[in-house]
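For reference, the structures are reproduced in the following blocks.
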Structure I
């Protein structure tokens, strides 16, 4: 009986000790001191204490303290500013060194430049600007950042346009009609456009170009060189004289008919006379594509004649039309 009482007392002591330790751990967790965050990413206009400090109660964590940076921007809050805020808000925190800081970054979305240009083009329509024209901004690297939850709708304010020079200046606003809209001044000019074919893949020298290798791209009319080919049919079936990169325009000097008879290669010379056909071996003295007239040396007689390329490694010599060179 005495032994059972002893065992029961020991169990009660262990249980009490465990409960006390668990309670102490819980209290210690709840009493964790405020700690500084190293970085904060916010989406709204207002910065709250919970963006900067950890281990705050809900009410204090939601307390606003400053305006957040502009969308897409960041700000660095140094130790002195943070300590002043902590004292003012009754937070038991002090910096460990002058190097303590928080980097606050405001999330944002960039308004596509095309949206700005399209809005300007629409606003220029009453001035007689054609819908197939294009707007060329003076600042092509313009970036407008707005809140992540805002609609990137662009409005044009205070537009002026000179029809003679085709230049304009305006103020663009985004998001349109928002009380917190971002406004910025832009300028540029209106340009006429033309669609030209460009390569959608790289093409090796003497590799035939097909229609599927091209796409039409709108560009400013004044950006097109005089020798640039604008009709795909001028390119299809031709081959580059040199390697051409993807995205490149094509000029008349860039292409030729595919070489079917390379210079110094052996060719079969075909001579037709009525129903009779004779063949001989020769050597091409120059490159030739389908239908080209080239000089060919007869391997046996060593005479040079003019011949028409009719196929891969084949030329035809006409008895009346062919002229012997030597």
Structure II
């Protein structure tokens, strides 16, 4: 079979299409014939290398995917050959306090496929059945592949961490990103007013189509415009995933006792923080990574009800993975870039 692998950290040139053996099916696992995977900023970070995260090479990339069950291990129950499934990338021990109380993403041994272990950018993958969920008949493979990481992460941020309430005002940065497009939809589904930022007219138009009440072009800053929209009061919640380039503005957009939640730092990890503003204004700052497997069933119900939709910028053959990474690096995407694995 063919797989997208890296043998070292670096630029687009380190992405290789390797021919390797189909994974051996273990008794407690399911072999999936992949049909689609989506590219996330996490893939770019793994490819480029992250301080403090040693990665054994070679590494198969890809943390979102969908496909068809090819074989079922003899100890697996509840799944059959030929079923269409979506794969969740989070792997945990299944026995600790966090796993048993529905917080598997807090598990000390938690891993994300494509980062801590091999991912899904290959023609076949072997996965645990607890990481599978059936795809509704109305959903395509590419739509399914565009959902898991960004919707699980955004749902955890807004619903579990900041506990969003109806009529609150939420500022979502980067409407054209996967996290941005998912967060707009989740905030609206829970009754919030949304201000979304984007760096181009097409990204602002996407935000409007997803339900944003106000849009702001952030190419020359956004804090002043957000303060004007809110009558200088500020917003209740900021969804941050940009980092260094936006951090100070994001904090300045918060109202007194406002909440900021962050899941990433695509422009840099080091940010300045004046603690006086944090305690004087009673700010709350939340860090957030991924989400629980249990919440994914709730997320899929929103899709089945037509309240959420996958936002796809472009589909490409998996052999064009370099182009997919380039699109994300240059911030050209309106939603997710999906790689297709066709016969």
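Read the figures in this text as sums done on the coordinates, not as results from a lab. Note that the structure is predicted; figures quoted are calculated from it, not measured. Cβ atoms are built from the backbone, for glycine too; each structure is taken alone.
For the read-out FRET efficiency 1/(1 + (r/R0)^6) of positions 39 and 111 (r between Cβ atoms, R0 = 25 Å, to 0.05), a value of 0.85 was computed from one structure; give its label from I, II. Here the read-out was taken from II.
Hey, percent of Cα pairs over 15 Å apart, for residues 103-158 alone derived from one of I, II reads 56; which structure? Derived from I, not from the others. If relative contact order in percent (Cα under 8 Å, 6 or more apart) is computed to be 9, which of I, II is the source? So the calculation was done on I.
Match the computed value 2.7 of distance in nm of label points 7 Å out along Cα→Cβ at positions 215 and 239 to one of the structures I, II, and report its label. Answer for the origin of the read-out: I.
Mean projected area of the Cα convex hull in nm² was computed and gave 42.1; which structure, I, II, did it come from? Here the read-out was taken from I.
One of I, II was used to calculate mean count of other Cβ atoms within 10 Å over residues 55-62, giving 18.2; which? Answer for the origin of the read-out: II. Comparing distance in nm of label points 7 Å out along Cα→Cβ at positions 119 and 223 across structures I, II, which is largest? Across I, II, distance in nm of label points 7 Å out along Cα→Cβ at positions 119 and 223 peaks for II. When distance in nm of label points 7 Å out along Cα→Cβ at positions 47 and 143 is computed for each of I, II, the one that comes out at 2.0 is I.
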